[in-house]
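Enquirer: What follows is a group of structures, each given as structure tokens.
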Structure 1
Amino acid sequence: MSIDYFAILPQIILVLAGMVILLLEPLTAPGRKGLLGQIAVVASFLAACALSFQPLGRSQASFHGMFLADNFSFTFQWLFYIITGVCALIALHFNEREGTQRGEYYALLLFACSGMSLMAASGDLILTFLGIEILSIATYILAGFKRTDAKSNESAVKYFLLGSFATAFLLYGIALIYGSTGTTNYDAIRQIASLQGVPQVTLILGLGLLLIGFGFKIATVPFHAWAPDVYEGAPTAVTAFMIVGPKAAGFAALVRILVQALPSLQADWNTILWASAILTMTVGNIVATRQSNIKRMLAYSAIAHAGYILIGIVANSVAGYRAVVFYLIVYTAMNLGALSVILSLSGRGDRRVDLEDFSGLGRIQPLAAAALSLFLISLAGIPLTGGFIGKFHLFSAAVQKGYIGLAIVGVLNSVVSVYYYFRVMVFMYMKEPKEADAEPIPAPTLAVIAIAAASIVWLGISPNSILNLASRSILLLQ
């Protein structure tokens, strides 16, 4: 439990790169601000490289047990660095088009990524809270980055106010758990919470408040109300980041707390998450069927997918947690790919984001329409895609643990989701185009779309390598 700065080398790289970008921003000519975004892309790559030099296969605690270097944190940190690098890459053209090409955008992305990686590697409630706040403050600002856009400003204010409210619940939960156990370290909480005489009522109340705080971060019902407005109002490049990064980080931190710190309360949190999974899947999918704005539709889709992921946590088994990790990887590829297409075709000011705007896209931009269709098919869970494999393993884990009814609800919700995903394809292929042509997709964004599409197909046909990675990452938590 020594202080090991090598263990946090990736975070040091991210923070230093963010500070360098902020220092260079006023010195960089207006037409060359894109170079600062390229620094963010390189910094994400270097952070991933620094992580690859660290020893795998064993858990190592640093900073007095607050920072955990193990396969679980490595897997999620790699995922976060990929997300950040990709989001910085696709933002280069978007910010240029929108007239918001400023260095602080990329610095905030790097700071948010450092917060996410701390959440995944945290072994202490205090560090988890710090990671959440670093992530949250950066995303609050990013959501309102288009300062002249009223929708962007509104989304930032809503996100900030509701996020601050949720933070209060999280802090009260941490305080109650500390009051019950006398510690904020996960391992120590697990040992003390299992002893006789520990005030269980206070501990359970603290658990409930923690779940409320995390429910906001991962947008589960009934703490989801902020997500559609924020995702719709934020710049599309920011929406792409928010819809995958903070959600994956929230689930990573939640799994660590439940499995590593509070397994003795498994009966209590299982019941809460079981109910939340059903509500989240059902509300997200039903409301998504009524959306005409594609960003808002994907926001409710993301809410529904949070419900699917909760199924794996409710199963509380190696198979369940493996499915959670695998599905978060697939979920990232599906949503980043879909939003990259939408971002490229939305036009200046994000003015083309309604379903009607995608009419006839199959004739105007056949490759873009085909890629978006593939991502939507995978989100719906159609066979031969990564989304199908992910849902199959989530539902199988629930059935193995006796949660057959929960798995059936998940399958029925997947059937409902087919309607609104395929509705987009109906507009793309069966409606007359509104415009004769569309903007060409920039080469970096096109590369992201192609890699995401290939990943979805690969994970649908040959998922074993990523499933094995997910298995290795979760075993040390059991």
Structure 2
Amino acid sequence: MSASPAAAVPDATAASRLIVLITVSLCTMLYALTMTIVNVALPQLQGALSATPDQVSWVVTLNVVATAVVTPMTGWMVARFGQRQVLIWSVAGFSLFSLLCATATTLPPLLFYRIGQGALGAPLVPLAQAIIVANYPPAKRAMAQGVFGMSVVIGPAIAPMLGGYLAEEYGWRWIFLLILPLCVIALLGVLAFIRDGGRQPGTRLDWTGFILLSLAVSALQFVMDRGQRLDWFESDLIILLAMLIGLSLYMFVVHTATTDRPFISPALFLDRNFSVGLFLVFVYGMLNMTPLVLMPPLLHDLMGFPDSLIGTLLGTRGAGMVLGFFAASRMGRLDPRIGILLGLGLIGLSGWRTAGFDFNISAFEVGWIGVLQGFGCGLMWVPLSVVTFATLPARLLPDASAIFHLLRNFGSSIFISLSVLAVVRSGSVAYAEITETVSPFNEAFAFDSIRGLWSIDSTPGLGALADEIGRQATLIGYTNAFVMYTIACVAALPLMLFIRIRQR
């Protein structure tokens, strides 16, 4: 897995470099679009496919898991087949699975197609980044990376707004069909402008390490997604999967320590900054994607916001990320720990304010909190990337980048599952506790001005009361999920003490 993902490109004109930059940026935007555009349609998907909240969240988590598993293979794929062939097959396969997503009529096929989307789209971001580095001289790489970074941000910024409008006006299938014209343009650009390179005959992949790690990651994700429904360790399947996770991780560690060319080099973890950076990027992955999954059902089902407005409100987060990236670029001479601390603080504040939502929350309040959360994520990402790789030897960078992005994606998938679990489980507990107060001895039921349509003396009154208790209990579940989100931010702050800053 140590192969460099791209070979240096011979001298090229500024125009040809720009065309390559636009092409790979478009390829990256495709992947970024699918990571966020589907979130706004989760409530509609839940109803259309007869899924529960925890089941419909798999549409996001399985896509992220597939990306996390395949991303570390990018270097080997390029060394084996060349960067042009990998890009062609990634974009073409990604396009096919996007089309298939639009044709799904039940949840299982949609989940399979989303796994295909994640697996085929996984090489796009690291390979595009490597092509830019190889194509531009050192003096111009900052500009190129800035344009590339904007493409990664713009996609998630506009996707929720477009997705919300299309889902509301035409149905959820159009959020996938929207991507197809961009896929065609990207594929034509790759065919016309991307040159072959990066082949390194003799490079091999440690298949044993890859399979063992993939088994552990996939089994852990399944346990997190299905544990609540199967009653955790009361289920033989959950017990079997837990044993598989332990055995796979044990064999992976032993294999990594004893093989000559392991899937992940142990030398990486001897660097203190990199090890701390892995913890931080895992936390970043947890914080970055979770609100995009929790907010649409919260705003749609409990607050009654339409899909188009939800898309616009999620888009404010993208606007905040643009501002955060710009602010981080202006803070380049400062201690990077300052940017990480500020970013974590702002993300934590946004989580705390979200935990305080009630049924009368305004769209403006939701929007500015989204800007705050996006600003914190953008502000944190740049210094986090800097400190993670600052002290690593150049020969370890390809492997380091692979494990870095793997943990970012894995953090997203695991914390999304934990958050959905918190909503479902604590909501159920709250429902049971609230229903204990429903009895003829509760004095509130003696006052018509308090109980309104609720009644324990008639079937319609009991139905209205049950609906309201369910609504209140579900809101408590979301509150607990965002409290957990805030705690994750605060818990990561002490890691700043372990970061070593290289003296200039």
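Enquirer: Among 1, 2, considering only distance in nm of label points 7 Å out along Cα→Cβ at positions 23 and 463, which has the greatest calculated value? Present the calculation step by step, with values, prior to reporting the outcome.
Expert: Working: 1: 4.6; 2: 6.1.
That would be structure 2.
Enquirer: One of 1, 2 was used to calculate Kirkwood radius over Cα pairs in Å, for residues 167-286 alone, giving 19.0; which? Could you put the intermediate results ahead of the total?
Expert: On the way: 1: 15.3; 2: 19.0.
The correct label is 2.
Enquirer: Looking just at FRET efficiency 1/(1 + (r/R0)^6) of positions 127 and 423 (r between Cβ atoms, R0 = 41 Å, to 0.05), which of the labels 1, 2 belongs to the structure with the highest value?
Expert: Working: 1: 0.40; 2: 0.70.
Checked 1, 2; max of FRET efficiency 1/(1 + (r/R0)^6) of positions 127 and 423 (r between Cβ atoms, R0 = 41 Å, to 0.05) sits with 2.
Enquirer: Work out the source of 15 here, i.e. which of 1, 2 gives that when relative contact order in percent (Cα under 8 Å, 6 or more apart) is computed.
Expert: Working: 1: 15; 2: 21.
The correct label is 1.
Enquirer: Out of 1, 2, choose the structure whose coordinates give log10 I(q)/I(0) by the Debye sum over Cα atoms at q = 0.10, 0.11, 0.12 Å⁻¹ equal to -0.79, -0.96, -1.14 when calculated. Before the final figure, lay out each step's value.
Expert: Numbers: 1: -0.69, -0.85, -1.02; 2: -0.79, -0.96, -1.14.
The read-out comes from structure 2.
Just so you know, all these numbers are worked out from the coordinates, no wet-lab data involved. Keep in mind the model is a prediction, meaning the values are calculated, not measured. Cβ atoms are built from the backbone, for glycine too; each structure is taken alone.
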